[in-house]
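Listed after this line are the structures, all set down as structure tokens.
What follows draws every value from the coordinates through simple rules; no lab data is involved. Remember, predicted model here, so these are calculated numbers, not experimental data. Cβ atoms are built from the backbone, for glycine too; each structure is taken alone.
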Structure 1
């Protein structure tokens, strides 16, 4: 489900086709990029910035541009999620140890 109500979800096949079209046209034009993304986005009925980000990521994943690859990005997301979960568990354990420590302290003073 999209994160924002205005976000569209495109099928993976369309994404791959659009990126391939852009990269092929750029190659045919000897690296000239001017207006290519806009033309292809218009032909396929999608947002220019959406397609531009897909092309940029495909170039990173293909080693044509520096940046974090998709697998690296996914691994980082997973690691950050695990860190958040562990921090939350740690806070719960701290609260529980304070509670039970105070309870034991009261019992030992009786």
Structure 2
């Protein structure tokens, strides 16, 4: 785990997913990060189905593959139950995020395009 100055968070990377905490986690943070990353990947199609209509409103028609590639690496924030895409390549000014409920991403809510 490292402290990422740009995110102002403690970050642990698992399977191309960043898991970030504002406060330094104690205990088995690696296990929690692995679980969140695995569940993100398991639910990637459902997450994309949730996000894609919002992206298409702004950027026009996109295939699943194009959207997945352009979203970049997700940042999961378990303290806030938020997933953020800071390195997306749709443009250079926006940050995408959505809220989730539960470690298995049972509910996806509040997609936002900020910037």
Taking 20 as the value of relative contact order in percent (Cα under 8 Å, 6 or more apart) derived from one of the structures shown (1, 2), identify that structure. 2
Distance in nm of label points 7 Å out along Cα→Cβ at positions 28 and 100 was computed and gave 1.9; which structure, 1, 2, did it come from? 2
Among the shown structures 1, 2, from which was the value 18.1 of Kirkwood radius over Cα pairs in Å calculated? 1
Computing helix-only ellipticity at 222 nm (-39500 (n - 2.57) for each DSSP H run of 4 or more, over all residues; to 500) for each of 1, 2, the value -10500 comes from structure 2
